[in-house]
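Each value in this text was obtained by applying a stated rule to the coordinates, not by laboratory testing. Since the structure is predicted, the reported quantities are computational estimates derived from the model, not experimental observations. Cβ atoms are built from the backbone, for glycine too; each structure is taken alone.
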Structure 1
């Protein structure tokens with residue numbers, strides 16, 4: 001560290017600001033449609049990435065002093081975040097032992113993952129009151145245990161909510177077992193290195209996700225199975241290339257829908273499936289607003305036809321049925337769909353029709369909602385968000 005730490009810190013700050021400014025040009029990429037909404041969403045997407053990158057690469061990046069942090073929130077999103085899911089991340093190192101303690105709550109499905117090692121919902125052993133302990137170490141431990149590989153790694157936790165407004169969230173904390181002193185005072189070098197790492201992760205990570213939506217839109221309004229063909233390093237906390245390891249099977253559709261059109265989706269869920277959902281993403285592969293709009297449906301929220309089929313309508317206008325996915329003014333975007341702990345992965349069917357044709361396409365038996373029922377549906381949804389992200 002140079003003796004003149006003031007100059008070094010100033011240089012690090014200037015470089016950080018310059019790199020963030022340059023990275024922000026992604027919001028104006030030519031591959032993404034030019035509209036006021038899309039450009040505004042793009043600039044906000046990049047601005048939100050600053051705090052996310054700081055948390056990932058600086059604030060919570062020390063595996064000697066681990067702390068869970070919330071990766072995705074209703075106002076800070078990326079990589080096709082699932083509106084049903086609360087994501088937590090912490091750092092660990094294979095040279096240390098860790099313990100996670102908490103309570104399972106009543107949330108629909110939970111998962112703990114470190115590298116290629118997972119502890120899924122049905123494997124988590126809890127006490128009568130829902131409490132649990134998970135050991136993380138290089139050597140096997142009795143009970144709930146996740147193997148740690150050598151070096152620094154991410155502990156990634158998912159909890160999927162079905163009934164947002166009634167399910168109790170999981171509680172958990174992580175600690176290093178041999179921790180016996182607080183972290184040393186902050187140094188200029190830590191800040192310099194942290195700002196550089198933050199800028200690098202922001203530059204690289206933010207650029208990937210719009211490309212995913214590009215790939216879905218190569219065949220618009222048609223579901224495809226699996227992740228896009230191009231690959232990327234699995235270095236960020238959100239990316240998981242091995243979908244089977246996560247116990248999930250994914251299907252995607254990139255959509256283009258005009259205000260007088262609707263995308264009608266139908267599929268019969270597998271008989272064996274712990275959880276499934278449909279979620280809307282925008283052109284930056286962020287979930288669209290799920291606090292005040294119906295931007296997702298899951299196995300506990302959706303109304304099914306008498307034969308067990310889920311019918312959903314993606315549109316600008318309210319179609320009057322319970323299973324509406326509101327595009328929120330977007331003309332292009334994606335629907336991400338997953339089956340979790342399922343024995344098969346049926347591919348949903350998608351058909352683009354005129355809004356005026358909906359009555360001819362949808363089964364007559366589907367439940368219709370009054371305006372008052374729609375307002376109550378949205379009200380309960382917001383209550384669920386507030387329960388999951390309390391102040």
Structure 2
């Protein structure tokens with residue numbers, strides 16, 4: 001395998017620019033594909049998992065600034081992915097891409113970015129950039145330009161950047177959802193064997209795909225669920241025709257209010273069915289909207305693998321993986337819905353449950369990937385909810 005030269009050490013020509021809506025122009029060195037990448041600039045504080053992060057469909061429309069300085073040291077492989085290919089618009093890193101030093105590596109990270117046409121920039125003071133994003137009070141839109149000859153056409157790209165509306169009002173779930181319904185049988189990764197095939201789960205779960213991460217599906221399989229994945233626009237009648245024991249609403253990108261234009265009527269019908277429902281991330285937000293709550297754009301969002309969340313019932317603090325730019329306004333929850341979790345960073349709502357229906361949801365990512373597994377018990381909680389619904393159904397028929 002050929003190592004990639006360090007552009008910071010071997011090139012005198014700046015080959016990339018990062019333009020921000022506040023007028024900043026940051027020069028650096030291009031990585032990955034040549035061309036340009038437009039998106040909302042966010043920063044991710046995770047120390048590991050760059051491949052999982054880039055392939056998380058929730059990052060559609062975003063440029064990721066990695067605060068950890070060394071990216072690329074484990075290379076890339078076919079297993080550490082959360083969708084079929086990278087979905088993020090682009091990436092910003094401090095150092096040039098580190099050469100891989102891991103036995104699982106199949107492709108240098110720079111070659112991986114080129115293969116998937118992902119544009120990036122390195123040689124950026126990501127600490128200063130993160131402080132700029134934080135202190136600016138709102139995540140700016142940005143555009144990366146990677147031109148090997150140093151001809152950036154900056155003015156033209158600034159015009160493009162100013163014309164972009166940003167993520168508010170954008171339904172991006174339609175761009176990342178599955179094209180057709182399909183079963184899922186892959187379980188959690190095991191050392192030496194990879195992802196096992198598991199069939200014959202006890203409970204049938206239909207997962208509505210707004211941009212679902214693979215590890216969510218693997219966790220459901222791991223707790224003995226038979227999983228069917230359906231497109232985001234699937235009518236409630238078709239979902240219920242599967243006769244599921246439970247329904248899962250997935251994570252995904254974009255503005256929940258925009259996705260809700262078609263999703264909310266479907267979710268309201270599913271709520272009326274009485275079936276157990278579990279939502280994560282965008283699914284959490286869409287469930288809240290369907291129940292009568294409100295969502296709002298966050299100044300910066302939560303992106304990382306070290307976010308403390310408190311369970312309001314037990315007082316326990318869980319370290320969680322997070323990736324969202326919108327939140328559910330806690331004070332807008334109806335009286336039939338109870339808050340269950342909050343963020344200890346900013347107090348935003350992180351979980352709720354219905355008091356009159358077998359329904360619960362969380363904002364963070366209990367499947368991690370990357371991140372801690374403190375909240376993985378929620379998948380078992382979903383199973384227990386389906387078990388309870390089954391017992392109640394049998395009891396009703398006996399009576």
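Quick notes on this one:
- Of the structures 1, 2, the one that 2.0 was derived from, the read-out being distance in nm of label points 7 Å out along Cα→Cβ at positions 292 and 340: 2
- Among candidates 1, 2, the computation of relative contact order in percent (Cα under 8 Å, 6 or more apart) that gave 15 used structure 2.
- Taking distance in nm of label points 7 Å out along Cα→Cβ at positions 28 and 364 as the criterion, the top structure among 1, 2 is 1, with the largest value.
- Read-out FRET efficiency 1/(1 + (r/R0)^6) of positions 180 and 252 (r between Cβ atoms, R0 = 25 Å, to 0.05), computed value 0.00, structure in 1, 2: 1
- Which of 1, 2 yields 36, 25, 20 [Cα extents along the principal axes in Å, for residues 300-355 alone, calculated]: 1
- Among 1, 2, structure where mean count of other Cβ atoms within 10 Å over residues 148-155 as derived comes to 16.8: 1
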